[in-house]
Structure P
Amino acid sequence: MRRAADLLIDTLILHGVDRVFCVPGESYLSVLDGFAESSTVDVVTCRHESGAGFMALADARLTGRPGIAFVSRGPGAMNAAIAVHSAEQDAVPLILFVGQVEREHRHMGAFQEVDYERVFGSMAKWVVEVDHAERLPDIVATAFHAARSGTPGPVVVALPEDMLEDRIDRAPARPLPLPAAGPSEDMLQDVAARIAAARKPLIIAGGLLKNTEGQAALRDLAEAFGIPVATAVRHADLIPNAHPLYAGHLVYGVPKELATAIGQADLVIAAGSRLGDVTTQGFQFPAAPQPAQPLVHVWPDAAVVGRIRHVDLGIVCDPARFLRGLRIHAPGQVPDHRMEWSRHLHSVATGLRHRDGPADADDGVVFAAAVQAADRILADDAIITIDSGNFGGWVQRLMRFGGGRTMLAPSSGAMGYGVPAAVSASLRCPGRDVVCFVGDGGFLMTGNELATAMQAGARPILVIADNGSYGTIRMHQEKHFPRRVSATALVNPDFPKLAETYGALGILVERSDQAEDAFQTALASGRPSIISVRTSLEHISAASTITELRKHAS
């Protein structure tokens with residue numbers, strides 16, 4: 001007989017868990033005690049539950065396994081809710097284990113009691129409370145299955161404090177095999193015939209292909225058929241950006257020239273993307289409910305395919321498996337007109353990286369210059385995490401991804417993701433350079449996880465765009481209420497000095513010609529680092545300046 005808490009840990013290990021992220025709490029002390037006896041699982045102690053959740057999401061992206069976070073009941077669970085929402089938005093498998101009050105006190109308004117099913121029910125794929133210790137291992141196995149099957153996403157498992165101390169005689173539960181649906185031969189022949197008849201086919205590749213197998217299948221299929229590939233938002237790394245079939249990154253407010261170019265497609269094959277409003281530019285391409293082009297949509301969940309837009313062929317299966325199956329039907333030779341179509345799209349996409357604007361302005365460095373310096377210096381296998389904010393537009397436009405260089409960024413738009421994700425990535429891939437691009441607003445939400453990096457031995461480089469503003473909201477203010485600034489101005493600390501108080505390296509960049517040296521110094525140091533870039537607020541985004549916004553608004 002042993003504690004349920006120990007059985008939980010054994011079940012996690014049997015499911016391949018080697019790292020968990022947590023903020024300790026009294027509601028799951030038994031689990032923490034059990035981890036003290038386990039050398040198999042690395043327990044990363046975080047400084048805020050949102051940081052723990054974001055670290056788990058980044059770890060899931062890099063491993064392909066569900067990210068695991070443990071938080072305490074009530075306030076801890078509420079702090080972690082942002083990660084649950086991001087996991088749902090981004091289709092990333094996450095299992096959040098949350099402490100709960102003792103079973104005899106449930107439904108009595110006990111201290112920090114929360115009805116997790118009501119709170120998380122609209123975001124999580126499954127919310128379950130383990131009332132009987134005998135069921136714990138089987139529930140955990142089901143949680144892993146739910147997080148990974150169909151549309152991947154978050155699962156919340158509530159653990160009553162007293163249940164974890166129950167003594168039971170059970171073996172840990174083994175992983176449940178995932179379903180493996182594949183396309184029929186008739187479907188593959190149908191898609192191949194549609195491609196043969198099209199003059200300008202286009203693949204939109206999404207996050208479910210963000211693994212070694214998926215990226216290899218995507219590139220192999222695209223090359224065999226000669227089809228250009230545009231990537232869904234935040235997934236520019238699915239195909240090397242220098243590859244002649246790379247057709248651009250479908251980001252927030254994609255540049256007009258790229259939108260016009262891809263809009264000429266006469267067949268769209270969407271694989272591994274739900275085709276949400278950002279990737280489709282407000283449900284305009286492919287349009288909803290009726291696309292202008294024939295649409296083939298490949299996603300492993302029947303509830304998604306054809307739900308909001310007409311599809312000419314909906315295929316419910318793993319997208320990598322679909323691409324491998326379709327590869328067999330490739331023609332012996334790619335038609336000349338398709339090669340010309342691919343060259344045109346690639347030229348438009350890569351042309352967006354060319355920039356002739358200023359590197360510095362009267363009020364600071366134009367952040368584009370810092371990004372260009374990083375692109376020149378960083379290794380081809382660097383991991384880049386991007387927080388949410390206007391500064392990210394420069395990163396997505398000017399930095400090359402794919403071919404080993406990885407992008408980790410939330411399509412949910414959650415501020416605060418970047419720093420925890422960088423800490424997590426550095427722990428998971430200690431031999432690779434990890435750089436986070438984050439705004440001053442986002443850094444001050446979760447930048448405290450630099451303490452976690454110092455404690456756990458991670459060494460991320462955190463590049464802060466310090467323009468003293470919530471820049472994205474300021475941009476919208478200037479569009480709709482020009483010259484009326486409200487609640488977006490920030491007073492910031494001295495970020496390099498702040499880095500030093502953590503024991504990290506702090507570097508200040510006040511001119512664009514200092515950026516390369518800053519990156520070289522940070523990389524050579526082998527230490528966690530902050531590079532604070534005094535960033536121009538006038539050059540508020542990759543698309544406009546404040547002056548231009550005011551001119552168009554008036």
Structure Q
Amino acid sequence: MADASVPQSQPLPGMVPNSAGGYSYQVSDMQRLRRFLCLGSEGGTYYIGEKKLGKENAQAILRLISNGKGAEVVKEIVEFSVEGRAAKQNPIIFALALCARDGNLEVKKAAYTALSKVCRIPTHLFTFVEFCEALSLGTGWGRCHREAIKSWYLTKDPKHLAMAVTKYKQRNGWSHLDLLRLSHVKADDPLLQSVFKYVVKGIDVATQEFMGKSEKGDEILAFLRAVDSVLSADEGAAVGLIKQYNLVREHLPTQLLNSKPVWLALLEKMPMTAMIRNLGKMTSIGVLDPLSEAAIEVCKRLRDQPALQKARIHPFNVLLALKTYEAGKGDKGKLTWQPNQAIVSALDDCFYASFKYVEPTGKRFLLAVDVSGSMSCSVSGSSISCACAAAAMTMVTMKTEQNYHVLGFSAHLVPIGINSKMRLDDVMTTIRKINMGGTDCAQPMLWAKKNKVPVDVFIVYTDCETWAGAVHPSEALKQYREAMGINAKLIVCAMSSNGFTLADPNDSGMLDMAGFDSAAPLVVKNFVLGLI
């Protein structure tokens with residue numbers, strides 16, 4: 001084979017230099033968009049800084065727009081957001097703001113039309129406005145912008161809006177009062193009017209103008225009055241207000257957040273995301289003691305796959321919650337707790353339940369986890385390394401498929417020591433102990449060829465920063481196919497949002513995909529079975 005002896009320090013046709021000093025294929029701008037939406041650019045990668053990475057991803061989006069693919073970009077943004085495929089909303093909102101600020105009127109209109117679908121809560125809306133301001137050359141409050149913000153408020157159910165404006169009051173210096181004023185919001189619906197009056201003038205003026213005009217209006221005003229009243233309530237009164245008006249943690253003053261009765265009341269109807277975020281706090285004050293009714297209920301909810309899917313709980317956020325909870329302390333602050341092992345086990349189950357379920361393909365998989373030095377970089381600015389995240393993604397395939405073998409690799413193959421029966425916290429601990437080195441992503445294919453191992457699908461979990469090998473990964477796959485007579489496929493599961501891939505874009509049997517996409521098992525299945 002002509003190219004078989006070309007080392008990774010030299011390019012094959014169509015390759016470009018990667019950030020590690022080797023050569024890889026340039027990932028397409030559309031695939032780069034998908035990686036960015038899933039992974040963002042927080043923290044950068046081992047070889048490239050965050051600011052440069054962020055600029056490169058922004059340029060990829062702008063190139064797509066300039067090439068007439070703006071509508072496709074907005075469609076991808078909406079799909080990743082609505083289906084809960086991304087770990088964080090900020091990259092998605094930033095991409096939407098880029099489209100909204102583009103000079104192409106059709107792209108701009110598409111972005112603003114999608115605003116309410118992507119920015120479902122005020123925090124998202126404030127973030128969108130902040131990004132738009134940063135990207136604007138002028139004031140940033142043109143007609144399209146004003147109309148979209150106005151529509152965001154006017155299309156909300158009045159009761160839901162009352163909850164939203166009191167739960168998420170401000171962010172990054174922006175408040176609802178600012179947005180209402182700058183977008184010139186005027187409502188015909190008296191129920192919406194009462195909420196806007198509360199935001200602008202307070203509860204007393206809103207009550208004076210709207211009390212007694214309708215039963216629904218009085219319910220909204222009673223809720224708004226409860227939000228104001230709980231700020232000065234004692235423990236007993238607060239519990240009563242929480243239960244009667246479904247108040248949430250964000251409504252409460254700091255002095256009530258160390259009360260066990262208050263947290264028990266909050267837990268009764270606590271949203272799934274809030275529950276997962278507050279497991280440590282609730283454990284620290286005795287709400288989730290072993291075998292308590294509250295702990296049993298929390299474990300039950302953590303294993304409720306339909307509820308997890310409905311709440312758009314992303315697997316990466318579950319993994320982060322598991323790591324934090326199992327550690328018994330937060331990354332910031334002084335809060336500590338003794339982990340309830342039943343909840344640790346439930347979080348482990350929750351991780352797998354948060355992916356979209358698929359039937360096994362029955363194919364033979366070789367799962368290869370990159371544990372090289374570059375994989376010590378964090379995912380999405382978190383405390384979880386790319387290597388640990390890759391191992392967790394590997395476990396998803398191990399739980400889904402029946403026929404698999406797992407390898408770890410850096411410049412050579414290394415024992416990885418994980419199996420499908422292990423808990424995720426044990427998996428991450430195991431990966432952290434591995435001595436890391438250089439990167440040779442061809443190792444899995446070369447090993448399978450040398451040992452005559454029949455493989456239908458290779459999945460390589462990596463940051464694509466390969467440089468150390470004597471043969472390129474794409475060529476190693478072709479050599480394996482020829483030697484074994486198996487038309488094997490290669491899936492490159494990228495754990496960072498840089499612009500490189502090991503998959504040859506001209507080979508239909510190779511696929512590049514973003515790591516920690518909640519739809520990853522479905523993407524793998526469809527590719528393996530030839531559906532995409």
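Details
- Which of P, Q yields 15.1 [mean count of other Cβ atoms within 10 Å over residues 347-354, calculated]: P
- Of the structures P, Q, the one that -15000 was derived from, the read-out being helix-only ellipticity at 222 nm (-39500 (n - 2.57) for each DSSP H run of 4 or more, over all residues; to 500): Q
- Source structure of the calculated read-out (distance in nm of label points 7 Å out along Cα→Cβ at positions 219 and 403, 5.7) within P, Q: Q.
- For 18 (relative contact order in percent (Cα under 8 Å, 6 or more apart), calculated) the corresponding structure among P, Q: Q
- The maximum of Rg/Rh (Cα atoms, Kirkwood Rh), for residues 155-258 alone over structures P, Q, that is, the highest value, falls on P.
Taken together, the values in this text are just the output of simple stated rules run on the coordinates, not laboratory data. The structure displayed is predicted, hence computed values, not measured ones. Cβ atoms are built from the backbone, for glycine too; each structure is taken alone.
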